[in-house]
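J.: Below you'll find the structures, each written out as structure tokens.
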Structure 1
Amino acid sequence: MNETAAAAERRGQALLDLGRGREAEEQFRIALAATPDDPDLLTQLAQALLEQDRHQEAHDVSRAAVGAAPEHVMAYSILSASLAGLERLPEAREAVRRALGLAPHFAGLHVQEARVLLAQNLPAEALASVARARALHPEDADAAAVQAAALYDMNRFGEAQAAVHEALRLDPESVVAHRVQGLLALRRGGGAPAIQAHRTALRLSPTDSGARDGLAVSLKSRNPLYGLLLRYSMWLQAQPKALRLGMVILPLVLTRLLRPFDDQPWATALLVLVLAYVVLSWSLEPLMNTVLLLSRDRHVLGRPERLATYAFLGFAGAGLAVLTVGLAGGFSLFQTLALGLGLWAMSIGSAHTVRAGRVKVLTIGAGVAAVLATVAFAGTLAGVGGLGVAVMTVLLGGIASLWFTAFA
């Protein structure tokens, strides 16, 4: 390596330490022009790309580094991180295990493995990895923070709080520790403590999507009804799968059981409460997102949340307009259409909670429902008959979309 390349590498390392990934990338590319197959330079370039969340490029470069030096521990570590960023979690786990096979006494690799295991929803295995890391390096703040996250995911909240305190003692600027602190505060009702913890995490890492999402939920938790439903949701998530499924279908069962007593005041009151709970549980999330969009904290809502909220407002507004025209003009069919649009509003308003691979199905369904509703509305006003099928399709599709969203 010539002197120019060596100087570029040193500058790149200094910039990388400062978190200036783009500038570091430029320097490493200058250095690589002299020695294009240098595994150390390739690994450092991959790390600079990872700093910029350019996961595919980081994967390609770190893969080249591994090819150039099959026993390069850091290259495997960066490769694992890039694979995790691409959500290729089994491969990320395999890569970090390759690194551990080369350097089993490196505590940071055990912490990295724990992060991948947490992403795979394997908190017990993650906790075992963290235990190995802490045995090697008891004062590792990252290990303590990931331990808190694993304990939280295992519903061991008291131990998680103790681990958070330990992590913040070791590193008051631990982003993960502040995030878990915020989640624990949400379980206690949210409000100011949850907001403060997530604001701190977001200040320390402005691009951290978890901290941003946590802050959004914390801000919404200031609404008493939202806070109550949030605590119920968190409690339900900690229950066995059979109980969670039972609670989802409970409102439907109750409406069936109450049908023979619909002439009794107590049954009517209970039915109203059940329906209010269902409507509130589905509509409060997009309604609170709407409030956030109108506030100075609108930046905490990501693009999926914004799109879901706009779609909710569109369907809800259309439903109200259809209902108003129907009542004013005596179009009884429009009441059914308005109900269908309302159901679609509630389901599409929660589209950001649906798994990434299934959002497209919900979006296509909503598009079809919008077209059918438009045809039914305009056709009825124009005196065209036989549009009841389109209206019923919108209604039944809305019911199906709610169930799809609940299980997706």
Structure 2
Amino acid sequence: MSSGPGGAAPLQIDEKEFERNPHALYDVLRSDAPVREIIAPGRTKVWLVTRYEDAKSVLNDNRLSKNIEAGQKVIQRHTEGEAGMVFASELAAHMMNTDPPDHTRLRKQVNKVFTQRAVETLGPRIEEITTELLDAMEGQDQVDLMRAFAYPLPMAVICELLGVPAVDQERFKGWVPTQLSGGDAESLAQATTALLEYLYELIESKRSEPADDLLTGLVRSSDDGKLNTQELVSMAFLLLVAGNETTVNLIGNGAFALLRHPDQLAALRADRSLLPGAVEEFLRYESPVNTSSLRFTTEPIEVGGVVIPEGELVVVALTSANRDESQYKNAGSFDIHRPGNANLSFGHGIHYCVGAQLARLEAQIAFDRLIERFPDIRLAADPDDLRWQPGTALRGLRSLPVSLGARRG
């Protein structure tokens, strides 16, 4: 058993190489140092957990806190220069950045309005939006699938669920990605200000003109004293982000994997009953969420034979855990027939993603309609030339050029 102080110096991550291919590093760490201190992009020192069982343990350990106020102090202590890994306080008071009992209270309010029934009733509307997007792609020999399909579908769905007017959806295209990737300080400040102003306006509009949508339900909880204004705004931001960017990457990464494995695409086209398992394999093989959000230790804890001291930052490499050979046979291969696919892409424990069911439903409908409409779809670029989005939190392509080929009918 080993501990941090007196051990190996923190590993410096090459941001560009990691962005291009995190799997190479993860393969080495899982084998040689599955719990390892690193210097992450942004010059922040964290403990990175890369094996599946260790990841599940950390994600469900109440000795690791997500309290945002205390967490910011820990981040500042472990970061060279200004910490750039925390959102503005007005956007950070949501359930992902809290511990029980606050987390329990906040999650309860979301669960009351983000119900299974609410998700299931969206099915026909998701199909309509999907059809509209595919119709717009008709007649084009080549499109960027990210721009034409993977991005606008989840955006339209989450905005409809929240009650964001369709005319406002274009306004989010710059604000949310800037928040997630960090960007420079000026861009981040501008995006934060614009997003906050809009969310306050939207919330007030729901008060004056209530509707049958998720945000109206949360506004009622706020008016009943179950959420304060800052929590309400932060929750709207969280749902907008969690319900959009992660599903964008699920669709984009899944399409990329299928197009690189024509045999798997052919099998799925021939048997649509494989779709639920295929979506789980998309999630496992190239997780839309690369690393978990930050946690910090409230006391010394042992993970994988390593003692992490109190007051240390810990990050779980979900992408790595999902390719752990001890959990998955031939973990580095893509197989839509894979059994027992209990991937960690939506997390584990009390912070398990509240929108997981919606993301899965969107992906199943999206791929069912896409491969039906364009049975000869194929990559229109060298896979090695495609670039990935900056940042370490999410894993998604910047673009995905495809040739649509022959169309149905």
Structure 3
Amino acid sequence: MAGSFPVTADPSAPEPQAEFVVDLDAITQNVRTLRGYAGDGALMAVVKADGYNHGAVAVSRAAIAGGARELGVTTVAEALELRKAGIDVPILCWLNTADADFAAAIRADVEIGVSSVKHVAAVAAAAKAVGAPATVAVKVDTGLNRNGASQQEYPLVLDALADLSSSLRLRGIFSHLALADSPQHPMNDTQRQRFVDAVAAAKANGLVPEVVHLANSAATVTRQDLHFDMVRPGIAIYGLSPIPELGTFGLVPAMTVSARVALVKAVAAGEGVSYGHEWIAPRDTTVALLPVGYADGIPRALGGRFDVLLGGARRPSIGRVCMDQLVVDLGPDGAGVQEGDRAVLFGTGANGEATAQEWADTLGTIHYEVVTGMRGRTVRRYVGGNGSQ
């Protein structure tokens, strides 16, 4: 949620030791780029998990400015945060337990995803208690075998929706792809056909959805046949390629992480640096201390395996990443680096700095985990947008 990080837009505030900057103009442009891929279809911007750690409210506004027509989140609480901020476009939430506060969602005009008969009954009961119908979307499992009504449960869900039509308005049917990052994988075609069949089954039961959607980020940029009425990109709106091996698709990363130098000091040849002395100085050198560590989202496993942009060049990290700090090697002359200078840990790559994708490749993970992992004492700051986030 937005309160997870200190946020500053006050230019008179003290400069933070560590921060991540979110470029809202990049978010807006990425959405425009994705709309180009979507053609005539609508676009739902997925802003779950606090906008993939970029700030759900600010990202939502930037995405809407870029042409997003709807927003997607997981929980009722995430949807209500957006409504509280005054955001009035359609919002779908799709991952709730059956005892969630559906009444609050109904009062806030939030569309509720349902995946079982129990979910349908719980939402209908909440609608009766509120005295107003609930807007729902059925999530059908077409092969991911995670959330969504199973093949066995789906007909029962349709029957329940038909029986409770006075309390529930079916707006949408949607599903999620398992292998969209492999665009030509036959499972994508299998899921498409299963989805078409699920929509047809609903219509045969007299349940005609207003909107059906299946495409995530990867399918948005590679599979027009999976777009249906609306695309539902997530990671791509933050400028991170959904299929890195196929390129950037014109997207620009929105997050840049940096930290100020807390200390510059000489280290003699033969001396070890950081816990365990995993790095021994091969010559007399100068090092810089950055006051950021694994408590702030810098993975401990990156120790000695990444560079930062500092003093006009990339400088290697040395030794272990600690809870609160890490060390980089500046070389014998110190490269003119002084205490207070700012080191870029990752960003767009435009100035030669590392990217979230580079970190992910080093760690054997995905860039989603890198950007959502920033936390702790890191201050979130926004640039672009309306300047008042």
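Each reported figure results from applying straightforward, stated rules to the coordinates on display, with no laboratory input. Computed from a predicted structure; not experimentally measured. Cβ atoms are built from the backbone, for glycine too; each structure is taken alone.
J.: Given a value of 117 for volume of the Cα convex hull per residue in Å³, for residues 187-290 alone, calculated from one of 1, 2, 3, which structure does it belong to?
T.: Working: 1: 117; 2: 150; 3: 210.
Computed on structure 1.
J.: Here is a follow-up. Comparing relative contact order in percent (Cα under 8 Å, 6 or more apart) across structures 1, 2, 3, which is largest?
T.: Values: 1: 7; 2: 25; 3: 19.
Once relative contact order in percent (Cα under 8 Å, 6 or more apart) is worked out for each structure, 2 has the highest.
J.: In addition: If distance in nm of label points 7 Å out along Cα→Cβ at positions 123 and 283 computes to 3.4, which of 1, 2, 3 did it come from?
T.: Details: 1: 3.4; 2: 1.8; 3: 6.6.
Computed on structure 1.
J.: As an exercise: helix-only ellipticity at 222 nm (-39500 (n - 2.57) for each DSSP H run of 4 or more, over all residues; to 500), calculated from one structure in 1, 2, 3, equals -26500. Which structure is it? The partial results should precede the final answer.
T.: Numbers: 1: -26500; 2: -14500; 3: -8000.
Only structure 1 yields this read-out.
J.: Hey, P(r) over Cα pairs in 10 Å bins from 0, in percent derived from one of 1, 2, 3 reads 4, 22, 32, 26, 13, 2, 0; which structure? Don't jump to the answer; show the numbers that get you there.
T.: Numbers: 1: 5, 17, 24, 22, 15, 10, 5, 2, 0, 0; 2: 4, 22, 32, 26, 13, 2, 0; 3: 5, 22, 27, 21, 14, 8, 3, 1.
Source structure: 2.
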